[in-house]
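Quick heads-up: structures coming right below.
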Structure 1
Amino acid sequence: VVIRSLDGRIYGLGINNGERQWLFSSEVPNLTLRGTSTPLAKGGRLYVGLDNGDVVALNIMDGVVMWQQNVVNNQGKTEIDRLSDIDGDMGVVATDLYVSSAANKTLAVATESGQLLWRNNHGSSSGVTVSRRFIYLADNNSVVRQIDRSNGELGWVIEDFINRELSRPVFYLGDLVFTDLAGYVHVIDAFTGKILNRKQMGKNHFFGSPVVDGNIIYTYNKDGTLTAFRYSE
């Protein structure tokens with residue numbers, strides 16, 4: 001069991017007794033965005049995006065650092081200019097780790113070494129969703145983007161939702177589903193970027209991204225509305 005706290009600490013707890021097995025600590029910058037990324041477990045390693053722009057790979061059994069790299073490396077004169085938080089969900093395909101930052105950067109990193117493979121100058125504080133060919137994100141201005149997973153080049157771009165504070169897009173039966181600040185759930189075609197439908201499922205922001213289980217989509221709105229529904233064209 002892994003727990004991450006807001007003070008930069010990550011705890012590994014025994015699954016049978018809940019006792020602490022290991023502890024990893026990182027320095028938190030004076031100014032950061034609210035929130036932290038969810039650690040990603042894969043192949044015996046735990047990948048964590050930190051508030052200082054680092055990504056660290058830990059041995060999930062004992063917390064030993066396998067590698068740690070500053071992949072965002074944001075420069076600037078002020079603390080606001082230097083914001084580098086990695087607060088959103090990451091993704092792994094084969095030996096590549098995909099990371100997006102509030103500092104308007106999306107990156108591919110080698111899981112074995114932390115070596116930077118490519119960088120794209122569009123980022124997201126909510127993270128990425130990854131398929132075999134593409135990466136999808138809603139950037140910090142709520143522009144939805146498709147990025148080629150192999151080289152970081154942009155695919156389609158949707159600017160219809162600017163400033164609607166979109167959630168991270170998630171897959172649903174070949175499409176992408178995401179929410180906005182006004183309580184709407186939107187559906188787009190993942191391959192073409194075509195907008196397919198939308199429906200209001202609440203009166204406010206949602207807690208996190210939609211959750212998909214089979215052919216059912218779950219959303220939880222901050223007005224207290226929990227909704228389960230299916231979508232078909």
Structure 2
Amino acid sequence: MTMKAKIDNKKEIAKDVLQVDFTLLKQPLSFLPGQYLSITLPEMYYTDDRGNIRYFSICTPPELNNETWQFSIATRLSSSAYKRSLLRLLFGREVELGIVSGELLLPNNLTQEIVMIAGGMGITPLMGIMRWLQAQAKDRRWPRTVTLFYVNRNEEATPWLPELRDYDRKIKNFHLHLAMTEQADWQGLDRLADHEIIRKQISDYKNAYYLVAGPTGMVMKVANNFDRLGIRPENYKLEEFVGY
């Protein structure tokens with residue numbers, strides 16, 4: 001049976017970044033934090049040669065039984081026919097959902113420090129993971145120690161920035177390192193987390209577990225840095241955000 005959901009809400013959460021909220025119809029969605037799924041639009045107001053299906057990471061956490069009736073995705077707007085059509089779809093319109101997939105998941109080792117490295121919209125699956133951890137927070141601590149390195153163009157284009165900074169202030173075992181590459185007045189990091197930054201900020205960097213998501217070029221640079229640091233492939237997962 002085809003799984004369907006309806007559009008509940010749409011809102012701009014950063015410059016040219018749209019969040020879309022959905023409610024499932026007839027049956028709940030089962031997924032793990034960090035996974036993605038395909039969304040097929042019922043109607044295309046514009047056309048190109050790329051069709052009416054795209055893949056989106058889920059930026060909201062599942063319920064504790066990994067099933068939920070509501071979920072959200074976020075995407076950077078563009079001139080593509082799909083994005084423009086999604087923007088025009090009215091609240092209440094139904095979409096078709098594909099199979100949930102993705103291996104950008106937390107490891108089973110509960111003592112392993114988690115290091116997240118995100119570029120641009122690569123933050124989306126990691127938000128789902130962090131929100132899942134936040135739902136289980138006790139005494140201002142998450143069940144896992146997490147360090148996030150997040151690079152974007154500027155603060156205006158950075159989705160969920162207030163939420164991330166709030167975690168950084170309130171959660172004792174969460175550490176946020178932001179980098180802005182095109183903001184003249186930025187006082188923090190101005191580049192992707194390279195081998196020097198990782199070695200400096202992560203004390204036991206060879207034994208941490210890394211979740212990396214972003215554009216292909218960025219992800220490949222991070223993988224090369226892992227090689228330089230001697231980080232084993234079994235200690236990281238990579239997810240490339242190809243143009244969509």
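Here, each number is a calculation from the coordinates, and none is a lab measurement. Remember, it's a predicted structure, so these values are computed and weren't measured experimentally. Cβ atoms are built from the backbone, for glycine too; each structure is taken alone.
Structures 1, 2 were shown, and distance in nm of label points 7 Å out along Cα→Cβ at positions 57 and 217 at 1.9 was computed from 2. Using distance in nm of label points 7 Å out along Cα→Cβ at positions 161 and 209 for the comparison, can you identify which of 1, 2 gives the largest number? With respect to distance in nm of label points 7 Å out along Cα→Cβ at positions 161 and 209, the highest-scoring structure among 1, 2 is 2. Across the set 1, 2, mean count of other Cβ atoms within 10 Å over residues 17-24 reaches its highest value in structure 2. The maximum of relative contact order in percent (Cα under 8 Å, 6 or more apart) over structures 1, 2, that is, the highest value, falls on 2.
Which of 1, 2 yields -6000 for helix-only ellipticity at 222 nm (-39500 (n - 2.57) for each DSSP H run of 4 or more, over all residues; to 500), as computed? Structure of origin is 2.
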